[in-house]
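Each in C-alpha cells, the structures are laid out below.
Since every read-out is calculated from the coordinates, none of them should be taken as a lab result. Since this is a predicted model, take the numbers as computed values, not measurements. Cβ atoms are built from the backbone, for glycine too; each structure is taken alone.
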Structure I
Amino acid sequence: MSGSAHGGGADPKVVGAIEDRFDEVLTPAALAFVADLQRRFGPRRAELLARRQERRAEAASTGTLDFLPETKDVREDTSWRVAPPADLVDRRVEITGPTEKKMLVNALNSGAKVFMSDFEDASTPTWHNKVQGQINLTDAIERRIDFTTPEGKSYALKDQVAALMPRPRGWHLPEKHVLVDGEPMSGGLFDFGLFIFHNGQRLLDKGTRPYFYLPKMESHLEARLWNDVFVHAQDALGIAQGTIRATVLIETIPAAFEMDEILFELRDHSYGLNAGRWDYMFSMIKTFRDRGKEYLLPDRNSVVMTVPFMHSYTELLVQTCHKRGAFAMGGMAAFIPSRKDPEINAQALAKVKADKEREANAGFDGTWVAHPDLVETAMAEFDKVLGDKPNQIDRQRPEVSVSASDLLAADQTPGEKTSAGLRTNVDVGIRYIESWLRGNGAAAIHNLMEDAATAEISRSQVWQWVHNDVVLADTGEQVTAELVRKVADDVITEIRGEIGDEAFESGRFGEAREVFEQVALADDFVDFLTLPAYDRLD
C-alpha cells in the first residue's frame, strides 16, 4: 500500500508514503499521542535549541566554559542518588547499530548484554528507516523477526538475546514527514513517542521495561525536558512513574560541565551516562572552532582516549556516575574485522583489547562495540575486572579531581596536522555522506564503522583548519579551500577507480561531495551536517 495517511483527522498530517505494515505503527491513536507530545513540548525544545546558540557564542567569545554557579548546590549535595538499577544490572558489553532487520537479529544474538538500537547517528532518517525501524523493534520484542535472505540464509533469534535500548534522534533533528499544526515535528519525540506507545506496556508484560539512550544534549535543562516528556508519557499511557530508564550520552563539551545536573534532572528515570567519544571530539572543535591555536586538534586518529582532555572527561564521568549510584558506560570500539586480512585484525583487536582494559580498570561498568566479532574481546576485559559482579558502581573514585581547565586542555593533545589526516577527513566525509544519502547511516569504511558523528569530526576539522590557516606538518602547505577541493578531486578519482564507473554513476558521490564542501568550506559553520543533508532525502 502506498500514498499518504492522515492520523487524528487532518492533523497531525503524515506526508510520507504508507508502505506495507506502516499502518501497524501509524495508528490514529499513536499519531495523536506523538502530536500531543509535540504540542506540549515542542515550544520548549525550540527555546532550548536557541539557548544552545547563545551559549556557543558566549564560549566562543570568552574561549572557555565552566561549571554553572547556579547549580552548585546540586553538585555539592552528597545526599541524592538516582533510582537504583532495575532488572538490567549487568551491562558490561553493549553493541550498537541501526534498526535494520539483519542488524537487529545479529546484534540481539551477539552475546552482548544490550543492543543500542539506533534511530540517530547510525541511521539515515529516511521515512522508511524510521517507521520500518519501529516495526522491526516491536517484531524483535515479540520474537517474530526471523527471516530468510533471497540467497537462502536464515536469521533467527536465539533463546538468550540482548536487551533493547533504542536511541531516539537528538533535539535538533526534525521529522518532516509528520506535520503538527503545519510544522515538522521533533524527530526525537516521534521516535520516542511511537516506541513507548506501542511497546511500553508490552515490555512490562514481558518482565522488563522501556530503556532508552538520549543523545546530543548540551545542558541539564534539555535533560529536564526529556524527564518531563517521560513523566507525561507514563501518565498518559497508564504506566507507573519511574518505569522508563534512560542513559544519557555525554558527547558535547557543555554537557561535560553538567553531568551531576543531568543525572539530577532525570534521577527517577536515570540509568547512567555514556562517554560518547566521537561526538565529544566534534563538540570540542565545533564549540571553539574560531578560537585559534588553543583549540586546534591534530589528525583525528591522534585524538585517542588517553589524551589529556579526553582522559579528564572520562575520569569525571565515572566518578560522577558512581557517587550517584548510576552506570558509567564506556566508549565505542568501531573496528570492523576484515574477512581477508588477518594482520589488520590482529593489530586492531590488540587496540580494542587495550582500550577495553583501560575502561574496565578506570571503573566503567560496561562499554560499546560496533560489530558482533568484538563482543568476546570486550567481554573478556570486563570479566577480568568484574568477575561475578554485575557492575562496579560501588567503586567511587574519590581520588579523581578534574577542573574546568582539565576538560578544555585541547592544546595538550600530542600529534601533528598532516596531509594524510586531511585526506582521511575528506575521504571519510565524502564516502560516509554518500552512504547516508543512500539510506545507510552505519557505513563500513576502511575497516571502521563510521556514523554521522565520525563524519562530523572529519568535516568540522577541515573547517577549523581552513579558517585557522593551518600549515600541514609534512608538506608545509597551508590548508585552504582550494587545497581541500584538490584533495576531494583525488578522493573522487580513487573511489571511481575502486568501484568502477557503473557503481560510481549509480551512487550519489557528486551530491555527497557537494554536501561535504557545503559543511566543511562554508563561511558560516553549519551546526550539523545531517540538517542540510536531510533536505536531500525524500
Structure II
Amino acid sequence: MATRNKLYLVSFIEGATVMVVELCAAKLLAPYFGTSVQVWAATIGVTMAGLAGGYFLGAKLVQRSNIEATLRLILVFVSMLIILYPMISFFVMEKLVYMSLFVGVLLSLLITLFPILVLLGITSPMIIGLLSNHNKSAGTIAGVVYGISTLGGILMTLLTGFYMIPYLGIRSTMLISGIVLLITSLVTLVGSTKSTSISLLALIVPLMLTFNFDKELNPYFKVLFESDGLLGNIKIIEHQSDGLGKSGLLGRGLIVNNTLQTFMDVKDPFHSSIWAWSNIIPSALSVYKSNTTKVLLCGLGGATIVKQLNLLGFKDYDIVELDSRIYSLARKYFDLGNSANVIIDDARHFIRKNNKKYDVILFDTFLSESAPEHLLTVESLRQVKEDLTDQGMLMTNFYGFTSGELGYAARSVIRTYIEAGFKTQVIATPGDENGRNILIVGSINDIDFSDVSYEETDGMHITDISGLLLDLKSLDLKHAEILRDNNPKLSKLYSNVSMMWKKGYNNYYTKNLYK
C-alpha cells in the first residue's frame, strides 16, 4: 500500500490538475464562444458539478476492495483524456459553435470537461479511504487531504495563468499536466509491473495523436503567428480583404478569439485602416488642433489609432494595453515602432493610480467581442473625469445598435455617461446599426464636431462629422440602466449583440480557416 506521504502527493497533483483543466477549458472555449462572464460562469458551474459527481461516486467506490488499484486505473485514464483534450474540444466545438451561447457552451463543457472533472473528483474520497487505515480520525484525514488538494490548485492556478498558458500554450500545458498526473499515479500507487507497462504503452497513443493533430489550413489564409494566453487565442493572418472593406487588397489581420481586431493593408502599412468607418475616430479627435494635445489610448490592438494620432500630429500620448503579447505583435507585424509609450496594465487600474491630466482619453478596449464592463461603470467614468483637462473628452468605441432590445446596452452606457456628469454626444459611423460602431463622447465643455480636419494617406479628407451625431432625445434613455461597480451586468446586456459578431467572424475565421 502507498505511504501516507505518497497519497498526499497524489492529492496535491490532483488539485493542481483540476485548475489546469478548468483554466485551459475556458481558454479553448474563447475562440468559439468568447470570454464573457457567462462563459466563465458555465465553466465554473460544470467544474463544480463534475467534482461533486466525482465525490459522490468516490464515496461509493471506496467501499470496494482493492481501492488503490482502482484509483490508479482511474488516474491513468483521466491523464490520457487530459492529453487529448485540446483535440477533442476542437472537434466538439466546431460542431456546436452555431448554437446559442447558453446551449453551445454548456454542451461543449458537458461533453469535454465534465467527464474529466468527475474522474478527478473521485480521487479525494478514495485517498481518504486509503488513509483511514493510518489511525487518524476521518475528520482530520479529510481536512488534510482537501487542504493539500486546494494548495495544489492555488499553486497551479497562478503558474498556469501567468506562465504556462502564455509561454507554452494550451496544448503543451495540458500535455504536461496529463503526463505529470500519469507518472505520479504510476510511481506512488501500487500496481503490477504488467499494468504499469500497459499504461505506459497506452500513453503512446494519445501522445501520437496530440503531436500529429495539426489542422490543415485553407491556402487562402497565411497564418504568421498563433498564441494562446490568459486573455485568449491570438492569430496574425494574411489574406485578401474581400468582404471586409476595400476589396482586392492583401491585408494582415490581428484576430483575437477568432474576432478580427485590426486589418492592415500590407502594401501600405501606414495607411491607418482599410475600414472607412474607423476614420471617424481621428476625425473626432481632430477638434484638438495643437500638437501638445495629451492623449491616453486604452487598448492598442494593431496600432491603427496610434498611426492616426501620428497623422494628426499628436506627439504626447500614452497607451495602456492589458496583454503584453499585443504590444509585441503590434511592433513586429503592424509597424508600431519603438518610440510609443506603452504601459502593460489594466486600463482602470492605470487610471486609478495615474496623476497626469489628459485632453483625450479613448477607450478602444474590445477584447474579441467583449467590452470590459468595469471600465464603463459610473464610478469608473467619474475617475476618468478627474484625469481630464477642462477642455477634455472621453470617447468610447462601442457596438452600433442603439434602438430596440439590441440597443439597450449602448443606451445604458450613454445614460451612465450622463449620470457621471459628462456633456454627452454620440457619433454613429456610417452604415446600418448592425454594421456600424458608435462613439460615445463625454466632455467637460461642449465640443463642436462641425469643425474637424482629418486627412488619410490616400487623400481622403474629412472636415465635418456633425451630421453623424445622434439625437439623444430620440433614444429611450429613461428606461436604460445606470451601470455600477456593485452590479456588473454590461456583458449580459450586450450578449446577444456580441454573439452576432462572434457568429459572423466564426463563419469567416473558423469555418473557412481550415480545410
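Could you tell me which structure in I, II was used to calculate percent of Cα pairs over 23 Å apart, for residues 331-474 alone as 41? Provide the component values of the computation, followed by the final result.
Details: I: 53; II: 41.
Clearly, the read-out refers to II.
Here Rg/Rh (Cα atoms, Kirkwood Rh), for residues 83-266 alone was calculated and came to 0.96; which of the structures I, II was it taken from?
On the way: I: 0.96; II: 1.08.
That value comes from structure I.
Who wins on mean count of other Cβ atoms within 10 Å over residues 99-106 among I, II, i.e. which is largest? If you can, show how the numbers build up before the last one.
Numbers: I: 20.6; II: 16.8.
With respect to mean count of other Cβ atoms within 10 Å over residues 99-106, the highest-scoring structure among I, II is I.
If Cα Rg over 2.2 N^0.38 Å, for residues 227-290 alone computes to 1.36, which of I, II did it come from? Show your work: numbers first, answer last.
Numbers: I: 1.36; II: 1.31.
Traced to structure I.
To test your reading of the models, identify which of I, II gives 0.15 for FRET efficiency 1/(1 + (r/R0)^6) of positions 107 and 363 (r between Cβ atoms, R0 = 25 Å, to 0.05) when calculated. Intermediate results must be reported in sequence, preceding the final value.
Numbers: I: 0.45; II: 0.15.
Matching structure: II.
State the single structure among I, II that was used to calculate Kirkwood radius over Cα pairs in Å, giving 23.7. Kindly include the intermediate steps, with their values, before the conclusion.
Numbers: I: 23.7; II: 25.1.
Traced to structure I.
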